[in-house]
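FYI, it's all coordinate maths here, none of it is from the lab. Remember, predicted model here, so these are calculated numbers, not experimental data. Cβ atoms are built from the backbone, for glycine too; each structure is taken alone.
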Structure I
């Protein structure tokens, strides 16, 4: 039983790692529909300033607003994933480069972000919660 459980956890962790890579690629490409497809219907994002975004439609508007103002490039510096039943939590250190679309201002930011993933009925994973931790 322990081997089967470890195998299931390893499989889930691999799927989550692939999802996180796809999420980062979609952020870097500004692909709002792709980001939405990787999210649960009831996704909640808590930004570092305390503002909340709830649901896929609000998420799309949030991304549209951000991508309209900035060309965004992200990379995950480090992450740790814990899987428990149908939920997984990832704490990541992320480096983000924001270049203004209206000027040549570029800002590099490092942040810590908590991602909560929900296992779907088909055993795939989707992003259910994002919590941007303030520095």
Structure II
């Protein structure tokens, strides 16, 4: 469960089943001053959100129990989370996946392995943080 923030720290949730990718993304974002909440899949992410919101969701496409597309659909149906910016991290780069991602309303698509600079730029842009 997420706690209420009393400061203006921006909160990012990472839903990623690969421990190494999740840790790398988390380290990059924490060094940039973001609060990071880690989850191992979409189901875990929804439990950890528990009605709270994040400023940006970074999710993998394919994860056990609940993948990224289903997580985004459920997030978009929650009051207060309809416009949460979403970054999809995936190693899949074919047209059928791209269409599904676009249809789900995902704001940014980053191919793995991602470059630190691209990830930081995407998160800051979606949060409008310079």
Structure from which 1.4 was derived, distance in nm of label points 7 Å out along Cα→Cβ at positions 40 and 88, options I, II: I
When distance in nm of label points 7 Å out along Cα→Cβ at positions 64 and 80 is computed for each of I, II, the largest belongs to: I
Computed 2, 10, 18, 24, 21, 12, 7, 3, 2, 1, 0, 0 for P(r) over Cα pairs in 5 Å bins from 0, in percent - originating structure among I, II: I
Origin of the value -0.31, -0.48, -0.78, where log10 I(q)/I(0) by the Debye sum over Cα atoms at q = 0.12, 0.15, 0.19 Å⁻¹, for residues 32-111 alone was derived from one of I, II: II
